[in-house]
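Dropping the structures in below, format is structure tokens.
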Structure 1
Amino acid sequence: LALPTAPDPDGPVDLDHLLRHSLRARPGTGGRLRPAASAGALHPVRAHLLIGPGCTLPPGRYAYDAEVHRVVRRGPAPRGAAPGVIAVLTVTAAHTAAHYGHRAWPLLLLDTGHTAAALALAPQGPGVRVSLDTDAATLAAAAGLPPADRWQRIRPGTETEHPLAAVQVTPRRTQRTAPALDRWAALPLPHRTRTPTRPPARPCGTGRLLELLGAATGTEPAWHPVRRPATVTGRALLERRSADPATLGHPPDGETVARLLHTAATAWPGGPAWCAAVATPAPALLAPGHHTATPYRLARGDARPSLAHWAAGQLWLADTGAALLAHGCPSDAPASQIRHDHLAAGFAAGTAHAHAAAEGINARPVGSWQQADLGAALGDTPGHDWVLHGLALGAAR
């Protein structure tokens, strides 16, 4: 199905605008170039749309195909579905695991966070909420997908999808209601449809790890409201790109670094901490201020050579203009925290990336990290403060 538009911003949720400014692949690129950068460059995230009244498509379940910018209807909506749309985000693990090996699972979580941010920033107005801790079984049932551990028995020959996050968008001037995923989950599993899929290459250990990370915790999931930074426009969302490292050699000014660091640090409540590695005016690690947007010095010295060593051989980081870093998640963290912190890091980096694009700053996500023990490097207890994600920054274009 094609996606109709809604010219009235106070009318129904414009699904064409929402998906065009967040997930749609640029035609003729084989799906590689999209408004939301991929931390691992493979774009493993898929979106299943749970559409209620007040949208530009009739209520029902749909699967979105980013490469052709169309949807496939997969079934009806439940009675009493809330107005607006809930996008359930899933990942397929095999392709990324084949390419990145043991480094795949963080990239899959980070990419999902980036995609959640892209969807949350695309609407023109309020009415957006995001959940990064709803358990995978609930998300799968709501989206009409088999549980990951039974996927191959129910849909043999297709690649297992692992649900990880959800984004709710409600129409303007509509009272926001709690995302009633249980109503969607009560619907029967739909018959197999032509949902875009890729045959599995082989059983994937990364997929089993994602099942563990998505397990229920027994706590009520949180839905956080999101508003995009004031300077971010629809044009900026469409023009953001993962910059070539060669364009990142000149540092942005200190005020720009401070603004982008503040954006990353405040993008998701309860997410990992953020800091910035800068080379000018003096090499240092900067942390965001507690009650102000002005950062303070966390440590002296140039951290960029260490970042290049930790970032799976990405030596260009030693000369990048600056780098924002998400850090935390101790080695003994429970699975729920590992999942949440990586999703939140991707969400915050995606938000900061959009802000950078709006200010004309080249930026590139950095998702592959190995033994990046920032805490130990600063003299703290080893294994308690790991680099989870990064956003390399250059000067204004």
Structure 2
Amino acid sequence: MDQSLPSPLLALKRETEQICQEIILPAAGDIDENAVWPEAGMRSLQRARLTGLTAPARVGGHGQGLLGMVTLTETLGAACSSTAMCFGMHCVATAVIAAKANARMDSDYLGPIAAGEHLTTLALSESGTGSFFFLPETKLHRNENGLIVEGTKQFVTNGAHADSYVVSTVASVPSAVGDFSCLVVDKDAPGIRWGEPWQGLGMRGNASRPMHLDQVRVSPDSVLGQEGDQVWFVFEVVAPFFLMAMAGTYLGVAQTALNVAMNHLKSRRHSHSATSLSDVEVIQHRVGELWTGLQKSRLLVYEAARLGDSAHPDALTYLLASKADVARTAVEITNEAMSLCGGIAYRENSTLSRLLRDARASHVMSPTTEMLTLWTGRSAMGLPLI
């Protein structure tokens, strides 16, 4: 896909590839085995100012959209899924802040993000509403001292490592333009407590943990846009950028799994015949199917990103469908790669075992594959999503 990328984005990809080769890929196994946040990789991306990917050009950022998001997360996902996830959630939150930023947002958040001096992330999910992440129960109250946030968020990626958090809440006043609001909360705000990191089957280094907000006070200019804008943010900003961040990550996972399998098939030879596994026609046929499926998914994802960046009327349908499709592709390829490679892949802490576990998260993370497929059908028929 490189030949179709704009020159500035291609340069960012090349820089990301170098960091992946030198820092991120060598640490991937340890990050998975010990479930540690990818400190070295994330700090390297900050130093290179790649964390300013979706920060606006007006504050010194790269001003990239969905195509930039999927390009860099695919590159990172091919090296370390957890690092791609952490980077992606930072970039999604950055895009949300930038969508309706006020002057303080520019100076306190977006400028430092563009300079590689600030990490942010999303805090949307809650245990009560589960995969219905667009239905928060966290409360936002007004009093004489400003705004007070009260509630608990779950599965906060980069939890306790990010410098700020984009939090969704119920709007504080019934006269707001909608039911929900988004606001930015600083890491050191009094009243924030962190639960223990989630010990997951895969994506083990993303530092996902509960965030308890106990009477956390924020200033009125911490609200993004107007109170009640959250539904707009969810479907116009959060969903497109989140879907492309995840789609890119799982494209990278699938590509690496296929590469590992093909390399093994070409190098593994039977002593009794001196033939390699790659000489077996049924294996050639299966690899051909997997390769074709991956290319189809990649083309759909990149087309969705381009349509989204150009505000095409059909963009949302493509975005929804592409994430669901690549989730299925990643699970199929990692599973089949495990079978094709046999016992050597099934050993503890093999690269394919890590990729297989990471790929399974693609169906679980909200919006789930089932939800995305349902919304794709509704969108294709011109029906309301919810």
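Structure above, values below:
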read-out	value
Test item: helix-only ellipticity at 222 nm (-39500 (n - 2.57) for each DSSP H run of 4 or more, over all residues; to 500) calculated as -8000, pick one of 1, 2	1
Read-out FRET efficiency 1/(1 + (r/R0)^6) of positions 36 and 276 (r between Cβ atoms, R0 = 25 Å, to 0.05), computed value 0.65, structure in 1, 2	1
Among 1, 2, which structure scores highest (criterion: distance in nm of label points 7 Å out along Cα→Cβ at positions 52 and 372)	1
Source structure (of 1, 2) for volume of the Cα convex hull per residue in Å³, for residues 148-211 alone, computed value 91	2
Answer label among 1, 2 for the case where distance in nm of label points 7 Å out along Cα→Cβ at positions 4 and 356, calculated from the coordinates, equals 3.3	2
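None of the figures in this text is laboratory data; all of them are computed from the coordinates on show. Remember, it's a predicted structure, so these values are computed and weren't measured experimentally. Cβ atoms are built from the backbone, for glycine too; each structure is taken alone.
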